[in-house]
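So, here's a batch of structures to check.
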Structure 1
Amino acid sequence: MVSNNTDKLALVIGATGGIGGAVAERLLAGGWRVRALNRDPNVARRNSGRPGLEWVKGDAMVEADVVAAAEGVSLIVHGANPAGYKNWAGLQLPMLNSAIAAAKAADARLIFPGTVYNYGPDAFPNLTQDSPQHPVTRKGAIRVRMEDALKAASEEGLRVIIVRAGDFFGPKTTANSWMAAGLVKPGKPLTSVMYPGPLGIGHSWAYLPDVAETMVTLAERDDLGAFEVFHMRGHTVTGDELVAAMSRVAGRKLSVSRLPWFALHAIAPFNETMREMLEMRYLWETPVLLDNARLVGRLGAEPHTPIDEALRAALDGLNVLPQTPVKIAA
């Protein structure tokens, strides 16, 4: 069953980011009104590239701001993420607590993007919704506490959906993504790929419009429980397969180099982004596969854009493709 709610008003926290922006666009396309919270709405309106959003002034760290912005909404999308991985410990839980308070006050459903950071190697390679969450990193421990907070809130009446996916990439990929921060150099012609792990190991990628489609489709259903977790399989490909697809899109054979982790070790004490990326190395050294059986059982199929089409949109957004159109090989 799909909800017949005619007052389709949503609040997106983090609409200038990758996942928040993608969900906001999908909501607008589906006939929703979308409020977007930002500390400087005028700047966000000019720079977001997303017409149709109703920007409101507020700070995600300030509960009263978020509660006020959420008045009258039926859905809150919590897509806020500290830029450059900075100060996760100090920002992530307070921002989520603001969203939880706002969703309770508005009696709105709260949708949250989950990550694989929650899991340690004991759960690999196949991650289901019931896999044990024993994180081995600081960011993973924070994400577990965030989901615990959402679970506790659901036991007090809040309706929660968590959609877990792999590494995000998309038409408006942000600097927080591995695609933009690791594999390619935004704004530079694509001639090579710097890959973080062994090329023969599978890795999970999530195309942002597919994630947004999944989130909105689930949010519009009226047959979900108070606390629902779904995994997206996304594009689970080896490094060799990913580079081959990127080569097809670029119209040339791309060279491959390995990410110099030793250099990250040297930079990490002085650069928080490098330090946080270094923590995630373990996710590139073994297959990490997300089991989407529950999602497919509910929706019938997972939204899935072909990888060449998805990569073309993402790489074009990073301004690394040649200006002359290139035919994508079948």
Structure 2
Amino acid sequence: MRHLRTADSRSDLLATTAAERIDLLQTAIERVIRGKPEAVRLAIVTLLAGGHLLVEDVPGVGKTTLAHALARALDCSFQRVQFTSDLLPSDVIGLSVYNQHDGMFEWKPGPIFASVVLADEINRTTPKTQSALLEAMAERQVTVEGVTHALPQPFIVIATQNPIEHHGTYPLPESQLDRFMLRLRVGYPSADDEKQILRDREHAEPLDEVQPVMSGQDVLELQAAVSEVSVDDAIVDYLMRIVTATRSSEMLDLGVSPRGTLALFRAAQALALTEDRIYCIPDDIKRLVIPVFAHRLTVSSRYSSAMRRSEEAEAVLREIMKTVSVPL
């Protein structure tokens, strides 16, 4: 078993327990998502950092399966919402229904009231329904008819979407994208991994065999541990140089927001914890820049190319990373 390097013996014990929990969660998900350890790790980082996850890729590569596997490995409430063009905001957050027996309106919570919410194919619904998630994702609450309802804790939205070039999709507005801490792609498996996927499903469905390995309280404790991970001033300065470069780049119409800056900071802390460290290193920042920042950027039309918007933003970030000095 791995051990986080700490000075205090009690911290050693707590950190080792955290490492064990994270290892169990990663192993449980990887039984279903073969050959994608980085995608699984980033999903766990998002959970531990208290953020929300956007999984974008072509149909059939395991976007929804990843969300299901994470949900099943957690002993928390789970709801799936299939986003379609006729879905209404009330179908997501709930509504007040008149009770004829009592003569009063009764609150009926929607599927958003779960610890893990799968927003499947989120970009197949209208912007009006997409916006129903904004308050929930930012403030962990929803307000209906002037009444505020708190959401359960922990709370994470895992949204999947097909590339915007696919038919029947609506682009997510910048305000919605900015509320997702990370965006990742699962990608096609290797030939060997795909062969193993076939073997795994020869006689049973691996997803059905995933058992909870972490409780909601465990998640909250790990989220608290993430906030204790040390980030040196040199690392913060490095992060800020990257952020400033996105805001001043002539290739970008929209740079990283302060919410995005905080997202990278917190995600780096969470990544360090998953790597058995109580301190961040420059590689944490470099590893997370694209999944945390790329979906928040808008490339100037003067520099647009034949690539998809997301690929253009990633290319700009790679160029920025080459120009920003890395702390020693």
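Using distance in nm of label points 7 Å out along Cα→Cβ at positions 70 and 246 for the comparison, can you identify which of 1, 2 gives the largest number? Kindly include the intermediate steps, with their values, before the conclusion.
On the way: 1: 3.8; 2: 1.9.
Going through 1, 2 one by one, distance in nm of label points 7 Å out along Cα→Cβ at positions 70 and 246 peaks for structure 1.
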Identify the structure, out of 1, 2, from whose coordinates Rg/Rh (Cα atoms, Kirkwood Rh) was calculated to give 0.95. 1
1, 2: which one has helix-only ellipticity at 222 nm (-39500 (n - 2.57) for each DSSP H run of 4 or more, over all residues; to 500), as calculated, at -13500? 2
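Among 1, 2, considering only relative contact order in percent (Cα under 8 Å, 6 or more apart), which has the greatest calculated value?
Working: 1: 19; 2: 22.
Biggest value here belongs to 2.
When you work out distance in nm of label points 7 Å out along Cα→Cβ at positions 22 and 142 for each of the structures 1, 2, which one comes out largest? Could you put the intermediate results ahead of the total?
Values: 1: 2.1; 2: 3.2.
Biggest value here belongs to 2.
Each value in this text was obtained by applying a stated rule to the coordinates, not by laboratory testing. As the structure is a prediction and not an experimental result, all values here were calculated from the model. Cβ atoms are built from the backbone, for glycine too; each structure is taken alone.
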